[in-house]
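Got some structures for you, see below.
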Structure 1
Amino acid sequence: MSSGAPEEKTCGKILRESPLKDRLALLLSTVMGVGFLPRAPGTFGTLAACPFPWFMAGGSVFLRAGVLCVLAAVAVWAGGRYSGLVGREDPPEVVLDEVVGFLAAALWVPLTWWGISVCFFLFRIFDILKPFPIKSMERTLPGGWGIVADDVAAGLYALAATRLVLLLAR
């Protein structure tokens, strides 16, 4: 008799026995396994994102925003699929959403160590504290949408706060 809930799978079982799209969802959503680091996976996921603003520096803001939108769509798919595979709503090992949120935060931040460091710190604070309405987004949106939307919102809060801090620090 089936309970209707998806069968919970482990990472090893997914990699060994699942179809390619499930393995791809695991690798993408965990940023190639970064999310499996034993402590503070969200912080490590954000650290993994720190070089990306420099990689995208040559492009216009529209190109960077386009890359961000594509990456967000991938994160919604991969995070939602992986979440369904393991039978948990927002598994902590899913950190591609942190990458997307941080890139949203860094979209209009000067590419200096100071700018990116302030952005990193403020993004982590907003992502952890989840001020209104961020927490409700995570709970009310289905699947990968809820996983990603709260981090994008935290990123937008961090972007505004970072711009303010950098303006006041002049």
Structure 2
Amino acid sequence: MTTLENISVLALDVDGVLTDGTIIFSQITGVENKQFHVHDGLGISLWLGAGNEVILISGRKADCVNTRAKELGIKHVIQGSKDKIADLEATLRTINSTREHTVFVGDDLGDLAVMQHVGYAIAVNDAAQEVKDIANWVTPRNGGRGAVRDAIKHIMKETGSWQDAINELKSTTAQQ
């Protein structure tokens, strides 16, 4: 089992993890929309600011996911994934990392295989019981409600880098 000290890649499912799983279609345009929580966004910014990587992997496709990823500086977005393990491995090769250095945050049955494939698995609080059963840790909050920040805080606290990230944030905002 990989220790959290070795984790440098945060891979996230989107629906049910980065969002609450609700999918909204515009009645007029048919465009798919999702809601994202600002706490998760700040957590991702802290994670990236500490020199780590984020990968979004979703079985669905929605333009709003690309928009949110761009806003947060997430460079690796895979949508319409039919094989999350293969897509994760391909992305890990491009960033010169491995599954042992990766945590995956999931919520539903489609995430089971990839969660068992990585070095550390996290389930959101409202995940399917089967997902919680194989997770190394379960967030106190539900998906789309700050669970991603909970996951990031958990990893960074365990590795002693959380307070450094907070101090950097305070320093940066004090200068603005």
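Any read-out appearing in this document is the output of simple, stated calculations on the displayed coordinates, not a laboratory observation. This one's a predicted model, so the numbers in the text were calculated from it and none came from an experiment. Cβ atoms are built from the backbone, for glycine too; each structure is taken alone.
Where does the value 12.0 come from, among 1, 2, when mean count of other Cβ atoms within 10 Å over residues 13-20 is the thing being computed? Attributed to the structure labelled 1. Across the set 1, 2, FRET efficiency 1/(1 + (r/R0)^6) of positions 61 and 77 (r between Cβ atoms, R0 = 25 Å, to 0.05) reaches its highest value in structure 2. With respect to distance in nm of label points 7 Å out along Cα→Cβ at positions 37 and 141, the largest value across structures 1, 2 is given by 1. Looking across 1, 2, the calculation of helix-only ellipticity at 222 nm (-39500 (n - 2.57) for each DSSP H run of 4 or more, over all residues; to 500) that yields -12000 traces back to 2.
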